[in-house]
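Only the coordinates and a few stated rules stand behind these numbers; no lab work does. Worth saying up front: this structure is predicted, and the values here are computed from it rather than measured. Cβ atoms are built from the backbone, for glycine too; each structure is taken alone.
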Structure I
Amino acid sequence: MNYIERLIGGDYIGGMQEAEALRVMSALAQSTRMRVFVMLVEAGTAGLGSTEIADRVGVPRNLMSSHLAVLSKAGVIEYEKNGRSVTYTAASGVVAALAEFLRNLAA
């Protein structure tokens, strides 16, 4: 369970709070990170390795590492280490929680 899911799962019945929404939107407000997130959503539960992500986006691997760290810290993506390889997946529920937060602003 990631940071956002813990918040949504019990502590905040009304859904995502402003600080969490800002964290998610801030992480996704950069075009490379948004492309990575969309790519991981499309990859589903199988996820993608960091090298594959960097190659697909066309960003040097060391720079991609920084982008992935920002997304991970914001709770937008999750990762699983298997030896020296790391597989990233989109965090489930983040898009729905953010959409709910934004809908509640309009209510």
Structure II
Amino acid sequence: MIWILIISAGIITFLTRYSMIAIVKKEYLTPKVKFILSYIPCAIFPSIIFPLIFLDPSGVFMFQHNPRILAGAFALMVGIFTKNIIATIISGLVVLYLLNNF
């Protein structure tokens, strides 16, 4: 029963998201709308990442003695210089692991 619920929730989520992609053709969008929509990933990404870096598990802002800030700053520098997503993720994870365990 639980698997049916999980699979049906996944199908419903997929269909609601895919419907907008399938219905709205790119040639129907004006250049201004395309330009505005190109900023959506840039607006959503910080709202996902920043709480993970600056908030502790209880939701309290934690700035001092926070190894995630240093790891995020290091990953940011690697991302700026290499422009490689895999190198950015791996470097951030390695620095976070080193700061937490040593």
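The table below gives the values:
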read-out: Structure (I, II) behind the derived value 1.5 of distance in nm of label points 7 Å out along Cα→Cβ at positions 61 and 77; value: I
read-out: Value 9.9, calculated as mean count of other Cβ atoms within 10 Å over residues 45-52, assigned to which of I, II; value: II
read-out: Structure from which 15 was derived, relative contact order in percent (Cα under 8 Å, 6 or more apart), options I, II; value: II
read-out: Read-out semi-axes √(5λ) of the Cα gyration tensor in Å, computed value 26, 15, 11, structure in I, II; value: I
read-out: Highest-scoring label, criterion being Kirkwood radius over Cα pairs in Å, for residues 29-84 alone, among I, II; value: II
read-out: Read-out helix-only ellipticity at 222 nm (-39500 (n - 2.57) for each DSSP H run of 4 or more, over all residues; to 500), computed value -25000, structure in I, II; value: II
read-out: Computed 2.9 for distance in nm of label points 7 Å out along Cα→Cβ at positions 21 and 69 - originating structure among I, II; value: I
